[in-house]
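A.B. asks: Next come the structures, one after another.
FYI, it's all coordinate maths here, none of it is from the lab. Quantities reported herein were computed from a predicted structural model and do not represent experimental measurements. Cβ atoms are built from the backbone, for glycine too; each structure is taken alone.
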Structure I
Amino acid sequence: MASPDWIVGFHAVLAALEGGRPVDQLWLQDGRRDGRLGRLEAAARDRGVSLRRVPIRRLDEIAQGRPHNGCALRAAPVALRAVDELVRPPGQPGRLVLLDGVDDPHNLGAVVRTAAAFAIDGVIIAGPSAPPLGGAAAKAAAGQLERLPLARVNVAADALRILREAGYWVLGAAMAGASSRDVDPTDRWVLCLGSEHKGLRAKTRSAIDELVAIPMAEGVESLNLSVAAGVLMYQLVAAESQRDGSGAGLKPGTGSSGD
């Protein structure tokens, strides 16, 4: 049986409490009383979740340097889907993101959060040593691990075979690709991004239909993985909107929030 995850940070904890994910115990900082912790306490009470007030040092130990906002939640591992469960029915548009060998949990969580913001249907996490979905990934995802469908596979190319058979056009992020400004995506696509250090695996590249790159100023060779993912998702969704005038199912937001 997989071990429980400790989730820290207000947004991540609240999403786990409200999203129906099995949870075991909520820890709140002893002596702290404010609206955020009151909201978590009420949500825990509604779920029948055990509540403990603990010294801040206990939360610091659980968070391991990450901001915990005075709260931590012990929860069951995130439920995962099969790849074919992320496939949209025939004739419907579909958007997916695949992470190939990503090993940094903060980047993983940040990509999930951004994918949720752009109404991506799900994220596929490929590779035998992908980071766990608790801890830093949950904190960076700010509650979206419970809301966005996720799948895990050992080999990215196996997932891409399923998606190509279902009519998805496979895009891969690579410095040698065509300018992402010129990409005109089909209505069913999957965006693949490789690891922070090695990029896309050779076997993954062999299953890709089109390589794309973000145009950048001279002297800048690359972007952080999660930043690059956000830029490419935005450009793909914006290209859809311009083509069909649908607005892509999005509404204006602030672009940032406190965690």
Structure II
Amino acid sequence: MAKLTLMQILRKSGLFEGKSGIIKALKEGRISVEGKVTKNMNFQCNPNTREVCLDYVKVELPALRYFIINKPQAYSCQRGDKYKDVRELIPLGVLGEGEPAKRAWNTLFAVGRLDIPTTGLLIITNDGAFGSKVLEPKDKVAKKYRILTKKRFDTEQAEMLSMGVEIEVYDDTYMTKPAHVEILRDHEIFLTIREGKYRQVRKMIGAVRNRCMALERVAIGGLELSKFELAQGEYYEFSGSEIKELVFGKK
């Protein structure tokens, strides 16, 4: 394992529910490395070779876990939201018992968030390196969506998306990369993109003078939701090697 900052190590430990708790513990002098108290969240070390402690008890990192969920509507991928946390769809008992299970649950996060009304394939893991690789633009992992549109979707709109359209991202304009479009019916398409700006798919459909009435992610790379027969709200767990081979293909 490469060196990590104390902030990264403590977030991976699952001992804290959020960043604010870590900052408080650091300020209070409760974190030590090799017996020496440090309050610097950016201090770097390898937790496999140097002992990091909270209140002088060694910090252990939970095992890496990999899940997919068929996300229903009205669940949030963002912690502390007013909606239900999507991680609640994974029973605590799956992660173990008692405090270790709670710690493992705290480390889980969604890879490539889906907004509240969007359904479908969502990866939940605590492997930050894997999550970053899935989302890294240079790795060009495809994300495929099934979309029901308000107006009839025609070949002219498909051609516009295939060339790239201009959308607004955080008060700035952005030209999307070429997308692949498959028209299924007058009001239903598959859209495949290899990037992931905030609410990008909805904005792309809006840019061609249409509107998403329903949006479902059906695949990430070679990982296809339909192959697992999951009802909305159900989950499936993989080993690290299994999910990486499905997403990225055999190396």
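A.B. asks: Out of I, II, which one gives 23.2 for mean count of other Cβ atoms within 10 Å over residues 132-139 as computed from the coordinates?
C.D. replies: The correct label is I.
A.B. asks: I, II: which one has distance in nm of label points 7 Å out along Cα→Cβ at positions 52 and 156, as calculated, at 4.1?
C.D. replies: Answer for the origin of the read-out: I.
A.B. asks: Now a separate question. Out of I, II, choose the structure whose coordinates give helix-only ellipticity at 222 nm (-39500 (n - 2.57) for each DSSP H run of 4 or more, over all residues; to 500) equal to -7000 when calculated.
C.D. replies: Label of the source structure: II.
A.B. asks: From I, II, which structure was mean count of other Cβ atoms within 10 Å over residues 20-27 = 15.0 calculated on?
C.D. replies: Derived from II, not from the others.
A.B. asks: Of the structures I, II, report the one carrying the highest value of mean projected area of the Cα convex hull in nm², for residues 100-147 alone.
C.D. replies: II
A.B. asks: Which of I, II yields 11, 36, 29, 18, 6, 0 for P(r) over Cα pairs in 10 Å bins from 0, in percent, for residues 28-163 alone, as computed?
C.D. replies: Considering all the candidates, the number was obtained from I.
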